[in-house]
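Pasting the structures here.
All of the numbers you see were taken from the coordinates with simple rules; none came from a lab. These numbers were taken from a predicted model, which means no experiment stands behind them. Cβ atoms are built from the backbone, for glycine too; each structure is taken alone.
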Structure 1
Amino acid sequence: MDLTIGTIIGDFILIAGSFLLLIFLVKKYAWGNITSILDARAEKITNDIDEAEAARQKAEELASKREEELAGSRKEAASIVENAKETAEKNKSQILSEATQEAVRLKEKAQQEIAHNKEEALNSIKGDVADLTVNLAGKLLSQQLDSEGHRQLIDRYLNELGDA
């Protein structure tokens, strides 16, 4: 293999000419398509980045809104619990008041019934005592007794009264 300067320069010119021809052909027929594909890809990447940023901002807004709603729900729950406590306290007071009134009413009714029963018992006893007194007087009048006989009659009368 003989490498001479002429051969090297000839090869260099041939390779340089082929390279320039290749660049010219690529520029004329393929460069527009390649740049349009690269531009479309760059635009798609830009759009994807913009959409991702918008989605991130929307997610942050939704998270913030959710936190606000959660805080509002907590406040509302606390308010409901407080209202329930107040209502329970009012109901407790009302129930205690009603129970006290009912107890007073029942006590008064029981006292009235006791007084009525006592009065009936006294009237019944008065009637029984009057009957027994009449019976005793009748027995005393029908019998002429000495003091020992009176004592026995009174004891028998008291025994009969105790048995009744």
Structure 2
Amino acid sequence: MAEPRWLNDKEQQAWRAFIAAQRVVNGRIEQQLQRDAGMPHTYFEILVRLAEATDGRLRMSELAVSTLGSRSRLSHAVNRLEKVGWVRREGIESDRRGQVAILTDEGRQKLKETAPGHVETVRQAVFDALTEEQVDQLKDICAALARHSGGTYDSAIWESR
């Protein structure tokens, strides 16, 4: 059995800083979205992806890829979003098994109301602490980690339109 590749001191410090930052930032974002919109970040991300899509519609499989979620988790989330009237689903005539998620007018309004507080929280939690050069580095580092760990990072999906 091979010896574990232990982290050196520098790597251990970087790892712990990464975990701390991830927990603090995610916690602040979740707290803000729950407080101001009554939804988790995952639901907000689904609304954003649908709002950015042509006609506010995406195939469920495309939505799963763009939100980096499993199809079963996405289906559960879309069910909840349907219940509150922010999303609806339709079958695809040419594909009996396929479905599209569609952002409703109510969902678009909820996103419009929620986005300012969300973006301010993101700005305060992340970008106010960084220089412009660090923002570029953060993007590059996170993209490399996503590609290496999951192989699903695609800049066309993640970069705003």
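Can you rank 1, 2 by FRET efficiency 1/(1 + (r/R0)^6) of positions 23 and 87 (r between Cβ atoms, R0 = 30 Å, to 0.05) and just name the one with the largest value?
Going through 1, 2 one by one, FRET efficiency 1/(1 + (r/R0)^6) of positions 23 and 87 (r between Cβ atoms, R0 = 30 Å, to 0.05) peaks for structure 2.
Computing Kirkwood radius over Cα pairs in Å, for residues 7-54 alone gives 13.4 for which of 1, 2?
1
Of the structures labelled 1, 2, which one yields 10.4 when mean count of other Cβ atoms within 10 Å over residues 31-38 is computed from its coordinates?
1
Using mean count of other Cβ atoms within 10 Å over residues 39-46 as the calculated read-out, with 19.4 as its value, let me know the right label among 1, 2.
2
Thinking of 1, 2, which structure, once helix-only ellipticity at 222 nm (-39500 (n - 2.57) for each DSSP H run of 4 or more, over all residues; to 500) is computed, gives back -21500?
Working through the options, I get structure 2.
Thinking of 1, 2, which structure, once Rg and Dmax of the Cα atoms in Å is computed, gives back 62.3, 191?
Computed on structure 1.
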